[in-house]
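What follows draws every value from the coordinates through simple rules; no lab data is involved. If you're wondering where the values come from, they're calculated on a predicted model, not measured in any experiment. Cβ atoms are built from the backbone, for glycine too; each structure is taken alone.
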Structure P
Amino acid sequence: MPPGRAITPGLAGIRDEVDVVVVGLGITGAGLALDAAARGLTVLALDAHDLAFGTSRWSSKLVHGGLRYLARGHLAIAHESAVERGILMDVTAPHLVHPLPMLTPVGHDLTRARAAMTWAGLHAGDVLRRTARTSARTLPRPRLLNATEALRLAPSLRADALRGGLLAWDGQLEDDARLVVTVARTAASLGADLRTRARVTAATGTRVAVRDELTGVAYDVRARAVVNATGVWAGGLDEEVRLRPSRGTHLVLRASTLPHTRVAVMVPIPRTSARFAMVLPQPDGTIYVGLTDEAVTGPVPDVPVPSEAEVDFLLDVVASAFASPPTRADVVGAYAGLRPLLEVPGSRATSDLSRRHAVLTSDTGLTTVVGGKLTTYRRMAQDTLDALVADGRLDAGPCRTASLPLLGAAPPDELRRLDADARLVRRFGTDAELVLSTARGVTGLPDDDLLAPASDDVPVTLAELVFAVTDEGAHDVGDLLDRRTRVGLVAADRVVAEPLARRALELVRAAPQGARDPRLHRT
């Protein structure tokens, strides 16, 4: 890969004219920057805060095939989700997306009729997998389990009422924010200029006014096209956009709360026909429990906060499935994200609103892409840029991102053969050794120091924190612990990791400029 630009906080040295300006650096904006750069366009992508600051880091960490949309009759959305899941798992990000077994326990709270309906839905999802041309090696076919098999996968389940289980498979992200950062790094490697702490104060279809949040200096940038990819904040740049955000909340537990749970557990939500709460084991020794769907009114907060009612609701739903269910005392963290749902006349519940994305153009020519979901980010970017090319506003070739691996991508068999730290391989794929060698060059420290976890409960290492500063645009402790890693999801863990994060910042800033130039570390 030829040397590219860095991901840079602030606006020093930006160009005053480019082909495309992208506003927002969540997964949609990062995907747009990558697609545009891959087509040979000059790109400036801006975010007022940081990479993955908004909704993109508050997901269930799933890359899913659209089963819920299929249940609601949204066949096109379901198929699109299945196709994009397959692209991520087989081509673009096999190092970051892994097959996740998902177990629906069949017990007293799942009637035979609902169990039959769920089983039929899992088979319909398998048809989606096949139509998307995702192999059974990537995502195995669904299976019926007896009670013994179900308990082997999730020993914490209630055994007294368990009759068996329904096992299906979907995609699980190593981390949603890690996907955003990797897409952004890949865009930068192709020449895109990505700037954080850069607040766009006004935008039209051919111009943005932007303020450097580090210095206060204002800039004007001209472009052939400007794309608003700010998600739930899209209405702030284009008042013609009408959104009805909904809040989705997750709880964070220690893995020891439900010991030896090796699969996701799907618990039916009472008085619904096709909704489930999810118990999702994570690779860092935690478990997420989600997900709510609550309508939100009023100003959009920078960081949404779960309500007490949502916490109680999730604990109540999952309690029926486990012998020793989690309690309030077991909740070590919680997070909430806002879905940017398009307002549809006549729709009452946010759960009924379509998750399909839309590409809109304002009277000033500003292009806005809204709706959609993390799984389909690549298609959202493709549709947006294809529309701009079709309108004659951009001169570029076809989309390349369906066959363009992200940095570090490799098949699972190849990743298993790497002689590198297992955590770094999980999070960076074939770039694991690059991360470590970069940290060595900057700090001069031995590998034992660079790869030592912050604590037994906090697996983050100095090597990845240093690399986050040199190559991923991290500017402060919040960037390091809340977005480049997800330590901040548990407040107690954040306290433990803060000294290591501060040390990484100090080491990089004290290193000679050449040692911390990210372009020297790319291959």
Structure Q
Amino acid sequence: MEKIFSEIDLQQIVKRGNSLEKIMQQLHYFKNGIPTINLLKIASINDGIFQYTEKEISEYCNFFDTHKDNYSIEKFVPASGAATRMFKSLNEFLTKFNPEKDTINSYVNLNKERELSLFIVGLRSFPFYNELKEKTKTIFTDYPNYNSDQKVYAIVKTLLTDNGLDFANKPKGILPFHIENEEILTPIDEHVFETDFYKKPNQKSKIHFTISKEFQTDFLRITNKYDDVEISFSYQNETSDTIAVNADNTPFRTTENELFFRPGGHGALIENLNQLQSDIIFIKNIDNVSQNNRELNLKNKKLLGGLLLFTKQEVDAALKKFQKNEINENNIKEIIHFIETKMSISLPQEFKMFQFDYQKEYLIKILNRPIRVCGMVKNEGEPGGGPFWIQDEKGRHNLQIVELSQIDSTNENQLAIFKNSTHFNPVDIVCSIKDFEGNKFDLNQFIDPKTAFITEKTKNEKKIKAFELPGLWNGAMAEWSTIFVEVPIETFNPVKKVTDLLKPAHQPNNLDINSGL
């Protein structure tokens, strides 16, 4: 340890509040690599993914409505991410385009830039159009005399740069996404609207956003208008930052000779989730909102919630029987049947050979843990993770949400399994985070640390290796009970590119195809 870190280094680590043990573990993984996940097969309908009839969906929705008031419920929305990628194509345009020499047509043809064309055609239909145009006229006083190419350049520059709207450097959550009755709505507004389905009589519904501290004022400006909703915030804790290393796996140092730490990725948010005290937590990404599919979204939220509450009640009842020593060789079969058929938990082949007392001990262990019900949509080629059966180092099978970076992509068999996935993870999750006695689980106890990521980054023009913690819905929840359910693709409406706002889910009317310049 002394050879790696000086006394000054150790003082820096203590001052930051980082765990030396975790840092040493990260250095171990940098040096020795991280084991890849072994995919057994895809999860599919009736083999890891439940698909319900309209009658069954209605029954689960009714179950949620009937039982929801017995639980404290909250929504958890990771919302700290900047909108940089949303405007990637437009940022490239600003860098490459010379308004004195180039034309839009030549730029589009040369760069095969469909995104810019869509942006121009749909300009009037963006919810920020009026604000953008007025701001552009303020900054570019000669704007009315510009030709159309110069106007496009001026508008994009106003949209993205810090003396304009600076949208690319702001969190997605505070950007204009929709217009309704002439009111601008942000993703924050849409997420607040969505809390209404679990609201209790005479109580405020609860929602929690993880944000960047520097933008808290912007979030408060939007959320302060909601008196009937309890809205809270938290930040990604610096103590979850991870150490960066050079190519030779020695700690990377800044120009001040200090150790360099980076945010540990969205997996760090398991700490934020762990601080919540509600019984049931709905999780959804900040940009997955819709203006026209609200009713469908709420119906499927109730489906997921109803299935979770039903499962939790059955699990709690079974655990109470174990606690009271009411389990015999007959009713243990009922519990095993429920676990295998309703929770998609695959018991090991040797389970039947276990002694009865050890069977009970094993079942208690796999039942007494957090539960998550995850909506899955049909795979239409979106980048990201999906539902799979995996085989762990003990040869046991379980369900996980797996990303491409977690598998050995040089293994043709593993890559083929991944590419053949029929479903995709839209991050539409509901969780139970308390045990059968109402005590909150310590979620840190259910993380698989071997599912972290190592990525390449650049710092001070030098290549470095960065360590990302197990993803929030990947390795951070690896030891949870996991149930996958098919939900309609219409419930998945993320805004990954600015032109996604022109899609029907985000538009109140048909597109105005005039350029709006």
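Descriptive notes on the structure:
- For 42, 30, 22 (semi-axes √(5λ) of the Cα gyration tensor in Å, calculated) the corresponding structure among P, Q: Q
- Structure (P, Q) behind the derived value 3.6 of distance in nm of label points 7 Å out along Cα→Cβ at positions 42 and 410: P
- Among P, Q, which structure scores highest (criterion: mean count of other Cβ atoms within 10 Å over residues 58-65): P
- Looking at Rg/Rh (Cα atoms, Kirkwood Rh), for residues 250-457 alone over structures P, Q, structure P comes out largest.
- Computed 26.1 for mean count of other Cβ atoms within 10 Å over residues 370-377 - originating structure among P, Q: P
- Answer label among P, Q for the case where distance in nm of label points 7 Å out along Cα→Cβ at positions 98 and 442, calculated from the coordinates, equals 6.3: Q
- Highest-scoring entry among P, Q, by relative contact order in percent (Cα under 8 Å, 6 or more apart), is Q.
- Structure responsible for 1.00, with FRET efficiency 1/(1 + (r/R0)^6) of positions 122 and 498 (r between Cβ atoms, R0 = 30 Å, to 0.05) calculated and labels P, Q on offer: Q
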